[in-house]
Every structure is written in C-alpha cells, then in structure tokens.
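Colleague: Please find the structures below.
FYI, it's all coordinate maths here, none of it is from the lab. Since the model is a prediction, treat every value here as computed from it, not as a measurement. Cβ atoms are built from the backbone, for glycine too; each structure is taken alone.
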Structure 1
Amino acid sequence: MRDKVETAYLEAKQLYERHGVDVEAALRKLAGIKISLHCWQGDDVRGFLRRGDALGGGIAVTGSYPGRASTPGELRSDLELALSLIPGKHKVNLHAIYADTDEDVDLDELQPRHFRGWIDWAKQNGLGLDFNPTLFSHPKAEDGFTLSHSDPAIRQFWIDHCKASRRIAESFGRELGQPCVTNHWLPDGYKDTPVDRWSPRARLREALDDIFADEIDETYNIDAVESKLFGIGSESYVVGSHEFYMGYAMSRGKTICLDAGHFHPTEVISNKLSSILMFADRLLLHVSRPVRWDSDHVITMDDELLEIARELVRGDLLPRTHIGLDFFDGSINHVAAWVIGVRNMQKALLRALLEPVEQLKRIELERDYTSRLALVEEFKSYPFGAIWDQFCRQAGVPVREKWLDEVKRHEKEVLQPREAGRGTP
C-alpha cells in the first residue's frame, strides 16, 4: 500500500514525464554527485595543529554556538552525524591545521602519517578526502603575506608547506581510490592601495611554479588555485586576483577554484562557468553565500545557487566540476549548518536535473522566446519537493525537516555536555 510520500512522488513524476523528463535517471545522476563537506564548519576554523594561534589572514568567524568540536574524534563524530542525514556518499575537505597527531610539528614538516586517523576514518566510511594548505592563522602570516612575501625565508616556509600538502593529498588519493582536490588559497594583500602591484604577483608566480615543479600524479591529486577580490586586511589589493589565477591556471594546466563569495557583492559566478570550462579541463567550486561582503553564510536555495546548478546541468558541466562547500557560521548548530548546506546544494541540482533541458534548448533555437520564458517560469513551481522526498527515502535519510530531530538530540546528548566539560564558551 502506498504512503503519502510515494503517492506524491508518483503524481509529480507523471507531471515531469509529460515534458520528457526521465525522473529516475535524474535521481540516479544526483546520487552519483559527491559534495565535499568542509571540516572547518565544525570547529570555527580553529584546527588542531596550533591551538594557541588566533584566526588571521582574512579569516573571521562570528558567533559562539556551544558544542564546537575541539578534537579530531569530536569533529569526525559530528561529521558522521551530518553525513547520516544527507543522501549519498560524499567527501570531506580538510585544511592542513586539522592534522591528527600528538607530534610537535609545524606546517612545513607535515607528512601523510599526521593524517592517518583521517585516512582510516574515510576508508571505514567510504568517503573521499580533499585538502588545503593552511596559509593563515600562523605567526609567519601575521603581516598578511605568505607565498608573495618579500622575505625569501618566510616565502620558502610557505612553499615547503604547500609542497608537503600536495604529497599528503596524493597519499589521500592513493589510499582512498579517488582523486583528492588540493586547493591553494592565500590571504596576501594590502589594506590600502599599494605602489607596486607587480612585484608581489611576480613572487607569487615564481613560488607557485616552484610548488608545482614537484611531480604529483593527477590520478590521485588535482591542484586548484583560488582567487579573491578583497578580504579583511586586504581591502584594496589582493595578490591572487581572479585575473592572476585565470592566467596562471590556463598557462600552467591547473584547476581554477571559483568561490561564490570571492567576487564583487553584485557579481555572480554562475555566468562564469561555461566560459571557464570552454577552455579548462575542470573546475572547482566553493559554494557559499556572501552577504554584502565575503561573510561565508550557510547556503540557502537562493537564485544564485539555482543558477549555478542550472549552468552545470544545462551545459553538461557536472562531469568536469568538483563541488565543495565553504562557509563557517558560528552562530548556529555546527552540524545543522552542514546538513542545511549540502541538502540545499543537492536540491538545487535536482531542480536543474528535472528541467526539460533539450526541449528548452530547441525552443530557444527556434527563437520562441515566449515559450522559453513561460516554461522556465512554470517549472519553478513544479513539485520537485515530492521527488526530493522520495530521493531521501531511497537513500535511507530523514524526509523533510525530520533530520532536525536528530540534530537536536545530538545537541542535547553530546554538544551541551561537551561544552559543559570544556567549561568555556
């Protein structure tokens, strides 16, 4: 006997199929899309390697919601809960400061063994791992410069750290049987307008060339570089601008990372996807939600998220795109932030996959712009939610907001006692 979820699904399925949409094929495709969960949402970007270092380098977290993770075990436990409430098998994105080790080791000395706990955990849970060198929150980044630093010794420290990070990432890929995407972002820049914009960029280009000179098998590690328009302490000039990294990535065969919050407040990345992938082999997305500045809010299913998903689907760009989330909101439950973010990303992709793309393209070629607009707008209110509910049901995760009950239980039984035991906000 059918229940309400299945009945609603079958009725919605019939509506989509009238326009030639293969709903079951859309669900199979969605099930195969891996989203990379950023570990730093779980502990407010504090990490475990240098616990005494304050956040810096354009990084700021607002809020002090109780129960943030303070050990690798706590963080993995929180991630496990989040992943159990999200359909599909995904990846976890680590920063170098999340090394799981008791050794007194600095960033330039890190080795794969310092992440053994993460590798074993990922294997046990059927997950992939992505990676990031951490070029912030360190004494050698206090003046706002790392790979473009004018001091050769400091610059070399960061070069060595990035080289070590690529070797760690390669070990992730080898052991887990899927490539690790290693993203290089740095905070370098000036608060006020500089006299010399050229020299820091020349030093950065030289440093990156040095880092990537070490041969790493792309079967296991994919290198990406991430731009930014401005940040805290670099409001007037960022060395690694969009134009710099566009040129660098295209000329060096590296992957460009587009972060949704790293551009002008009125600029969107959805319109850039087809242009970049016209010439690049692959793309990395960091999906976040900027609010007036690069504030990295938890993503909602807003217009830009939907446009990103539509561009990926309509242009058949998903096979060449790695999708990761990048926000750190300390004002709400840390686990809930992951669940809301990933499920919204998946919902946006599902809505795009349920569009009659070939029909819309044909109408466009026929210059029937009236029908194009009418159908695109009508499909915005088609019952994709019934398809989503069935997708969650099939994946064995809570349907609709029922996942929140598990998060609230975890907060009461785990996060609140964890906070009480720490004794500090």
Structure 2
Amino acid sequence: MTVQEAYEEAKKSYEKWGVDVEEALRRLQSIPISIHCWQGDDIGGFEVNANELSGGIDVTGNYPGKAGTPEELRSDLEKALSLIPGQHRINLHAIYAETEGEVVDRDELEPKHFANWVNWAKEQGLGLDFNPTLFSHPKAADDLTLSHPNEEIREFWINHCKASRKIGEYFGKELGTAALTNIWIPDGYKDLPSDRLTPRKRLKDSLDRIFQSEISENYNLDSVESKLFGIGSEAYVVGSHEFYFGYALQNHKLCLLDTGHFHPTEMVSNKISAMLMYTDQLALHVSRPVRWDSDHVVLLDEELKEIALELVRCDALDQVRIGLDFFDASINRVAAWTIGTRNMIKALLYALLMPNDHLQKLQEEGDFTERLTLLEEFKTYPFGAIWDYYCSQMEVPVKETWLNEVRTYEKEVLTKR
C-alpha cells in the first residue's frame, strides 16, 4: 500500500468521528517549533575566551562530529531542518555571537555580532529567538548572577540582559517575526538558606531594571524561566515557578515552563490550562527529564502527548511559544535534533486528530465510560499513516528513512572534523 493509499484509509477512520484531517494538517503546518542551537555543540558557543560549562548544566557523551565553528553549526542545523516537516525557528544563546576574534564580554554584545545568524535565517526562511547566557562565565562562578549580593556583578548581568533584549529586537525587525528573549539564571544555594527573601528582592530589582526600556512586542517578547532545583542549587532556587509566574503576571511578561524544571512527579501539561486563565501567553521549553533535569532527547511519550493535547483543547496554539531544550552528546547530534523535533510535531498532530469536541461533551455529560474508551482506542488509530503522508507532502523523509541521510552526512561531513 502506498503512502497515499494508507492515508486515504486512515483518513476515513478519523472522519467517522468528525475529525477534519486536512484541516489538522493545515493547522500543523502553521505551528513553528523553536529548535535550540546548543544541541549541535554541547552548549559550547563561540566566545574567544570560552569558559567551562557551569550553572548546574552537564552534557554527557563524546560522539564524534561536534560543531566547532558557526558555519559547521549552521550546516548541521540545515541538515536537521531538511529532515523535519514544516517551517520553524532557531533558538540562540548569547555565547553563539561571532566577534571575528575580538574579545567582547557579554555586557558589550551588540546586534552586529549576530548579523551572520540573521543573514542565514533570511536565506532559510527562519525566525530567531534568543537567550542571554548567565552561566559559564567568571562572574557566574558561584552560580549567583541577577540575585548576587555584589552590586558590580549584578550590574554586569543586568547590562548583559539589556543587550540581549536589543539583540532580540534586532532579530524581530530584520526577520519580520518577533523574537522570544528568555531569561534563565542558575541562582540558588546547595544547602538550606537562612534568608530566602533578600535574594528574591534583588532578583526582582534586577528584572525591573532590565525591563525599564520599552521594546515593541512586534519585535521582541520577554519571558522568564523558572526552575525547581539544579546541581549546586538543590535546596533553593531564587527564580522559582511561583516567583516568575507572579512577576510575569504583574509585569506583562511570558512565563516560560521548562518540562525538566519541576519535580519528577509534577506535570507541566497540568499547568497550562490553569495558567492560561490568568495570562494571554506562555512559552515552553520541551525537554525530557530522567530522574532529574537531565535534558534527554524528547520522546513521543505520554506527557509530550498530553502537553500537545492541552494546547489543542485550550485552543492555545497561537498563545504558547513552543521551544525545545535538550542536549545529548552520546548520539549523533543531528539525529538528536531530528528525533526530538519530529516527536514534538508528531505529538501536535496526534492532538489535532483527536475528536476533542466530542470528548469534552462526554465529560460534561458525565459519560466517563465512552470518554475513557475513546481515549484508549484512539491510541491505536492509524495515526502513523497520517504522519507519513504529512512528511511526504512536506518533502521530508518518511518513517525512519531519514536516518540514512544522517548516516551519509556523518560519513561525508561529521567524521572529518
């Protein structure tokens, strides 16, 4: 049976329940995923005076072929994008600046240091998002930045974040699509603090100073990202979920939820509808924690599907910016991008193909028997045939055949680095 024939048969199964498959595919095509550049080089970046990775972040593995230059990283991204259906975005960190050999500290970064990224994004038809890098730097050696008791150190990081917002604005103006500039800091303490309030007061003051300058949301959107704990901040993190959600609500910023930044039994999918009651926009960094915030490659697991279902059920696909955040150096890095991003898109398609209106009606009527029956039976509906057809229509490899292209690229490009 051909891909087209399998699609036509599968389509009938879904249409029986009132699912408009063609509309689902059209909607899917319009959803951009912000793909994180740092999977390609293990969060190394291109600073002239590169520093050892810090901030409670760890990348394990030494698979050959890591990108060592901006050109190599962009080439690897192009290969991954050629295997992923749809039109997407690339998410950059400040350490990916290109300064032509000049030492430029992070508080002095300017849009010109990202001109090559913008020109490349224009050629590829991509949007760009941005993140100030508040780790892997001598002034972050004790894992305190925007909440640091030393005013000079705080000022340095405040200025870095201000510069980063200007870079995000530059992306938005040049590319015609607003950048999301997201602030995450590693600040916290390994053991129980004797004062939780004062560091949070300093963090709030720092954020207030960072956001003093008004930037049009046509060009840049600001988000703040929480975390429950990290290596070296097991007992206390200054920028907790409660802190940032409150700050975001009060200051009209986006609250960003990283799926690895909560307790292992805490589901981000369960937070989306509650938070959308009080804010117009949210952002996601989709990752996969294994026992801790280990940033494994995203799988098509139950939580990923539930996140996608919540976005669709809440009619929130235009309100939530979806980004990825994982880094695995134990496998081919281009394959990691491809697996994780394709899985995020698969989850969205799975959600779009559910008879969500009917399921909601069943819940309201109290018919939990049919509701549970359908939820379980749809797990084995011919979703794969719809996915294969979508990939075919988007002119990317169907099924696992994409791995052949990665193997060829590995042989011809990656192993020669």
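Colleague: On distance in nm of label points 7 Å out along Cα→Cβ at positions 93 and 117, which of the structures labelled 1, 2 is highest? Please list the in-between numbers first.
Modeller: Working: 1: 2.3; 2: 1.1.
For this comparison of distance in nm of label points 7 Å out along Cα→Cβ at positions 93 and 117, the top structure is 1.
Colleague: Something else about it: Out of 1, 2, choose the structure whose coordinates give distance in nm of label points 7 Å out along Cα→Cβ at positions 109 and 389 equal to 5.7 when calculated.
Modeller: On the way: 1: 5.7; 2: 4.4.
Only one of 1, 2 returns 5.7 for distance in nm of label points 7 Å out along Cα→Cβ at positions 109 and 389, namely 1.
Colleague: Okay, next question. Assuming 5.0 is distance in nm of label points 7 Å out along Cα→Cβ at positions 5 and 261 as calculated from a single structure, say which of 1, 2 it is. Before the final figure, lay out the partial values.
Modeller: Values: 1: 3.2; 2: 5.0.
Derived from the structure labelled 2.
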